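Following are the structures in question.
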Structure P
Amino acid sequence: MIVRKIAVNTVDADFIREAWEVPNCRTILCTVREVWKDGKLLYPPKKRYFVSSLDASQVSPERFLELVQGHWQVESGLHLIKDRWWDEDKHALFRPGLGEMWAALTNLAVSLLRSWGEKGKPITKLAMQVAHKPLAFLQKLGY
């Protein structure tokens with residue numbers, strides 16, 4: 001079982017905003033992720049800290065947790081896949097406009113894989129199928 005907790009702190013946010021000159025820092029968040037099995041903690045808890053410009057008196061801790069998870073869903077669902085599968089962070093493209101073109105192509109590839117995959121299932125299996133039989137995938141797209 002995975003347990004997620006969040007702590008919301010506004011007192012230290014004032015200090016960080018003023019002493020470290022972080023504009024609009026209104027709330028500090030600490031998320032904790034624990035993995036339990038049969039009543040035993042499997043791994044040490046993972047803590048992550050976040051800075052937010054949202055007012056803690058207007059946003060519930062549960063909503064803060066949803067926002068944090070939503071942010072990392074994009075990171076894990078798009079950027080991690082692009083870097084792991086296509087080594088996007090390792091490419092050095094020196095011609096003007098080529099970097100933007102490469103990012104657009106990898107975004108398109110991830111979008112196509114997601115559109116052909118089953119909802120809620122990882123796209124890695126489909127990506128492997130496409131890598132081994134690219135013509136079959138192109139035929140599914142109508143080419």
Structure Q
Amino acid sequence: MVLEGYFDESMDDEWFTLGAIFTTGLNWNWLVTDWDKCIARWNKRMVSSGRKPLRRYHGTDCAGRNEDFEGWTELEQQDFLSELRTIINDADGVHTESLSLKPKELADVFEIKSDKRIKRACYEVLLQYLMLDLGMAIESRNPGY
């Protein structure tokens with residue numbers, strides 16, 4: 001069995017979230033193809049209106065309309081996200097998992113002082129739980145593996 005996916009994190013003043021989109025088998029190839037076509041369509045629009053093209057999708061940048069999404073209107077952002085959601089929803093065998101925690105509470109419990117170390121600890125904790133969730137999700141969808 002082949003497991004392929006994409007992880008993305010986002011962080012604000014209160015929460016750190018780590019999410020994943022994953023699939024088994026060749027389904028990921030179809031998702032990536034449709035995703036790339038969507039990005040290409042949007043890049044064509046951006047370039048034709050004299051704006052910089054997207055290098056990649058990053059959830060935090062899109063949500064904050066910064067970096068590659070700087071200058072986007074809220075309507076453009078909503079339309080773009082709607083297209084991406086449709087691609088994910090239409091893909092066979094593609095699943096999502098997401099977990100969040102409060103970095104300040106994690107730092108308090110483990111007495112972590114450095115901001116860099118707090119972010120690293122968030123990754124360490126959430127990645128372990130996310131991988132457990134992914135394993136259980138795969139097992140539930142594929143009994144006997």
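Using mean count of other Cβ atoms within 10 Å over residues 35-42 for the comparison, can you identify which of P, Q gives the largest number?
Values: P: 9.4; Q: 14.8.
Checked P, Q; max of mean count of other Cβ atoms within 10 Å over residues 35-42 sits with Q.
Among the shown structures P, Q, from which was the value 1.7 of distance in nm of label points 7 Å out along Cα→Cβ at positions 83 and 123 calculated?
Details: P: 1.7; Q: 3.0.
The read-out comes from structure P.
A value of 1.09 was derived for Rg/Rh (Cα atoms, Kirkwood Rh); which structure in P, Q was it taken from? Intermediate results must be reported in sequence, preceding the final value.
Numbers: P: 1.09; Q: 1.02.
It was calculated from structure P.
Have a look at P, Q and say which one yields 28 for relative contact order in percent (Cα under 8 Å, 6 or more apart), as calculated.
On the way: P: 15; Q: 28.
Structure Q accounts for this read-out.
If helix-only ellipticity at 222 nm (-39500 (n - 2.57) for each DSSP H run of 4 or more, over all residues; to 500) is calculated from each of P, Q, which structure is the one that comes out at -18500? Let's see the in-between values first.
Values: P: -13500; Q: -18500.
Derived from Q, not from the others.
When FRET efficiency 1/(1 + (r/R0)^6) of positions 43 and 67 (r between Cβ atoms, R0 = 25 Å, to 0.05) is calculated, the result is 0.95; to which of the structures P, Q does this value belong? Please report the intermediate quantities before stating the final value.
On the way: P: 0.55; Q: 0.95.
Going label by label, the one that fits is Q.
When distance in nm of label points 7 Å out along Cα→Cβ at positions 115 and 131 is computed for each of P, Q, which one produces 2.3? Please list the in-between numbers first.
Values: P: 2.3; Q: 2.8.
Source structure for this number: P.
Readers should treat all values here as calculations from the given coordinates under stated rules, not as data from a laboratory. Computed from a predicted model, the values in this text were never measured in an experiment. Cβ atoms are built from the backbone, for glycine too; each structure is taken alone.
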